[in-house]
Structure 1
Amino acid sequence: MDIRLGNGFDVHAFGPGNHVTLCGVQVPHKAGLVGHSDADVGMHTVTDAIYGALAMGDIGQHFPPSDSQWKGAASEIFLRHAVNLAGEMGFTLSNVDCTLICEWPKIGPHAPAMRATMAEIMGLTLDRVSVKATTSERLGFTGRGEGIACIATATLVKP
């Protein structure tokens with residue numbers, strides 16, 4: 001059996017807007033997130049974790065920010081690509097653990113919807129998708145409210 005773990009990390013700064021999209025869910029907030037696509041830091045991180053487990057680079061290699069076709073694109077496109085690539089290589093996605101790092105917006109009330117959205121996109125049952133949050137105790141750029149960071153781990157299995 002071939003079991004692989006991949007890690008992802010991403011950061012997006014706050015900018016103009018009235019909501020953030022996190023793990024496919026629009027969360028009301030006094031600002032948006034800045035990025036080439038929809039800036040969904042959660043989906044980007046999970047996508048990179050899957051690519052990492054496959055030793056297939058990162059999201060920027062598959063969807064270069066220099067390519068205008070990805071401007072404003074829904075991050076679901078990237079995540080589905082990573083999941084499909086894993087399947088083409090004979091792997092099954094076993095589970096995903098995603099931690100959003102921010103002082104605000106508060107993630108807890110939205111985490112069940114985020115888990116459900118991510119599970120549906122990845123073809124997983126809800127008990128195989130974790131979305132949670134932590135703060136940085138008001139330290140660093142996340143603590144100052146300048147943006148959101150995320151870390152994720154994905155497990156892939158090939159019989």
Structure 2
Amino acid sequence: ATEAGLLMLPAGVVLGIVFPLSGRLADKRSARSLVLFGIGVFALSAVLFALTGQYAGFGWLALWAVLGRIGIGFMLPALSTGALNPLPKEQLGAGSSTINFARQLGGALGVNVVALTIEFGEHQGSVPTAAAFESAWWLVAVFVALAAVPVWKMRV
């Protein structure tokens with residue numbers, strides 16, 4: 001647990017830095033371009049995790065996690081800006097709560113699908129093998145990449 005926390009620590013710090021920067025960019029650039037950039041970086045991170053074997057070094061895994069958080073950092077503020085800017089003031093509360101609900105629901109469903117992919121993947125004894133995790137990362141990469149299709153059709 002300590003090693004996993006240390007692995008994710010740089011990613012959390014980077015996310016904390018990227019959020020305000022991408023938030024400022026979301027006010028100046030098209031939401032679609034920022035979200036597509038974030039999707040690309042996050043999908044790249046998932047592909048790198050999928051291609052990385054079980055003997056990858058700590059530094060590489062931390063770097064892949066940092067890349068993923070950069071992608072998330074570009075996606076989330078731009079999605080909110082792109083979805084909320086067209087709304088009239090009286091609908092901002094409902095729009096914001098709908099976005100947050102959809103984000104939470106999608107995250108919960110995604111985590112469960114990944115967990116099930118690992119659980120029903122290849123095992124040695126009762127422990128999932130690297131192949132089970134590889135399958136899960138490929139699944140994440142494909143679904144994140146597919147998210148680019150509706151984003152491409154965004155008007156903003």
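From 1, 2, which structure was helix-only ellipticity at 222 nm (-39500 (n - 2.57) for each DSSP H run of 4 or more, over all residues; to 500) = -8500 calculated on? Working shown, then result.
Details: 1: -8500; 2: -27500.
Comparing all candidates, it corresponds to 1.
Out of 1, 2, choose the structure whose coordinates give mean count of other Cβ atoms within 10 Å over residues 53-60 equal to 9.8 when calculated. Please report the intermediate quantities before stating the final value.
Values: 1: 16.5; 2: 9.8.
Derived from 2, not from the others.
Give the label, chosen from 1, 2, of the structure having the highest value of distance in nm of label points 7 Å out along Cα→Cβ at positions 29 and 141. Let's see the in-between values first.
Working: 1: 1.3; 2: 2.4.
Top value of distance in nm of label points 7 Å out along Cα→Cβ at positions 29 and 141 goes to structure 2.
Name the one structure among 1, 2 that mean projected area of the Cα convex hull in nm² of 8.8 was derived from. Mind showing how you got there, number by number?
Details: 1: 8.8; 2: 9.9.
Among 1, 2, the structure yielding 8.8 for mean projected area of the Cα convex hull in nm² is 1.
Comparing 1, 2, where is mean count of other Cβ atoms within 10 Å over residues 85-92 highest? Mind showing how you got there, number by number?
Details: 1: 15.2; 2: 10.0.
Evaluating mean count of other Cβ atoms within 10 Å over residues 85-92 on every structure, the highest lands on 1.
Where is FRET efficiency 1/(1 + (r/R0)^6) of positions 5 and 93 (r between Cβ atoms, R0 = 35 Å, to 0.05) largest, in which of 1, 2?
1
Each reported figure results from applying straightforward, stated rules to the coordinates on display, with no laboratory input. None of the values given here were measured: they were computed from a predicted structure. Cβ atoms are built from the backbone, for glycine too; each structure is taken alone.
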